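Just so it is clear, none of the values below were taken in a lab; they were calculated from the coordinates. Given the structure is predicted, the values throughout are model-derived calculations rather than measurements.
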Structure 1
Amino acid sequence: MTKHKIYTDLSSFILRLNELRMQGKSVVFTNGCFDILHSGHVQYLEEAAALADILVLGVNDDASVKALKGEKRPVNPLEDRMVVLAGLASLDFVIPFGEETPLKLIKAIQPNVLVKGGDYTIETIVGAKEVMAIGGKVKVLSFKEGVSTSSILSKLENSND
């Protein structure tokens, strides 16, 4: 049952997180579009989950994916993406966001650890300053070369030629 992992209301989600924190749990946060789930995503989320007790994933809503990736995206709507992601054992919670960046979500969640993939640097990670200001850590995780949603879509487009 994956529904208990999906939150769409930030206030009720923060209440749930606070309950877990009172039990001594630490929180790691990451975010992304996760339009077409692939092995790079799974490896990345497993690596992120190992950094704290609870892994929270902020997922771009459909409008923000379209703004970031172009008119043909997302391939999969937000609700479908959240259900697929919630099915992963490494993930504890999934919550959508519609802003250009997840900064509002990061400020509300106040994770102990903020992570992004290897194509980022700490200086370019949204929310890094805010997390470090509250004593949290910011980590750049490994990047799996040659595995991306864009490369998968490109292969599909080229196979139709």
Structure 2
Amino acid sequence: MSANEQDKVFSAINRLFVRALLALGEAGDAQRHTACALAGSAWSALRNSQPREAERFNGVLHSLTRARHGIPDEEIPVSQPKTLDVRKLIPMERHRLIFETYGKLKPGESFVLVNDHDPKPLYYQLDAEHTGEFSWNYLQQGPATWQVQIGRNAAAHT
């Protein structure tokens, strides 16, 4: 089998996996969490070697975590010195910059992510790569602006 044929088979399998994850996510909250965890792991496994295929799973995460909240969009004052506002960046740049920012944190440090949608897919991606090493605290939950304080736990390895 040629490399091109292998790529086509790999892509087809990923499309099937995406469909299965989306179906699992529709089965209820517990199953949606499982589907998100699997999609986050798939994204983590592919993001460096197969970035286009990884984006499929980023899309799954966004689809599965799309929230329908009726919370008013009130600004919450942020006292953190580090704020990362990614609202004006294209999606592929957002995740790269967020992971770079997280990677530069020392144990015990954090930053506030400002986004235009619930960044829950990012939670699953961080969990796939840094299980137990990060903190995640919503400061503002939409509907137009989301703020999440993301930190590196003091016990995390650098």
Structure 3
Amino acid sequence: MLIGMKPHRVFEDTLGAFLMAALLLITLLNVFVRYFTDQSFAWTEEISCVLMLVLSLAGSAAALVRDSHIRVDYFFAGGTPARQQRLALFSALAVAAFFALLGVLSAQMAWDEFRFNETSPAIGIPKWWYSVWLPVFCGILCARSLQRGQRLLRGAA
């Protein structure tokens, strides 16, 4: 985290807490059903995988806001404040470009799943219901990274 930046609560924190609670409830439900009936709900595995994906993307967005992603500090910490700012700006722009590209490609994938009526293996619902969240969160991550770059350019980070 750069000097002077205070951690603050973002909407991704609330979303992450909600997703963790939903994941916990679904998993607990499956454990109880499996324990008492020796049966399992097939849909819990599918829903849990999607919730974990969305949870990791929400966590990544929150980490972008706080500048708390893992990085190699050898080049960053050893430089002048101007060099640190340039490297942080380059990092923010590279992350934005990556998630913009991933968002476009995942939107094409979701569109293909919609167009060809692909269904999930366990419960048979349209697969695009799951995959549509990847381009949405890629857009959020891209926007958060661009916000970070904007704050760096203003010198507020």
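Comparing percent of Cα pairs over 26 Å apart across 1, 2, 3, which structure shows the greatest value? All intermediate terms of the calculation are to be shown ahead of the outcome.
Values: 1: 23; 2: 31; 3: 42.
Largest calculated value belongs to 3.
Using the calculated result -17000 for helix-only ellipticity at 222 nm (-39500 (n - 2.57) for each DSSP H run of 4 or more, over all residues; to 500), pick out the matching structure from 1, 2, 3.
On the way: 1: -11500; 2: -17000; 3: -26000.
Of the options listed, only 2 reproduces it.
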